Structure 1
């Protein structure tokens, strides 16, 4: 499979998006959400649950954008021949 410079760049951008999504979910849950979920105050726990859902949504969205870009680029390369 021969890649043009644009396709090679698209693969790198997509892999960066996937990595960013994973890092956002991991660090967000460890640094931001974990202290709030262990807090004895109920509003803090509620905020922690809300932030957890939001961080997982954003991280998953970024990772899926990256995976979709990889698949689309691979399909374009294969169809081009």
Structure 2
């Protein structure tokens, strides 16, 4: 089990694996939607070393009022 570096939830899920057996996995936290690869440095993968400025308190997520919009896809004009 992996703990989410951003919100420290223990509910992370493996969403992808390296084509080279055991090289890395991509994990997704269903609580805060953070994704990370297990081969990234400790500053990204270790909750104790993840920058506190980027931490998310799961109790605050339901109260988040601003979710950025995704821009419309541009048409190729070639």
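A value of -500 was derived for helix-only ellipticity at 222 nm (-39500 (n - 2.57) for each DSSP H run of 4 or more, over all residues; to 500); which structure in 1, 2 was it taken from? For helix-only ellipticity at 222 nm (-39500 (n - 2.57) for each DSSP H run of 4 or more, over all residues; to 500), the value -500 is produced by structure 2. Can you tell which of 1, 2 yields 156 when volume of the Cα convex hull per residue in Å³ is derived from it? Matching structure: 2. A value of 1.8 was derived for distance in nm of label points 7 Å out along Cα→Cβ at positions 15 and 39; which structure in 1, 2 was it taken from? It was calculated from structure 2. Structures 1, 2 were compared on relative contact order in percent (Cα under 8 Å, 6 or more apart), and the highest value belongs to 1.
All of the numbers you see were taken from the coordinates with simple rules; none came from a lab. If you're wondering where the values come from, they're calculated on a predicted model, not measured in any experiment. Cβ atoms are built from the backbone, for glycine too; each structure is taken alone.
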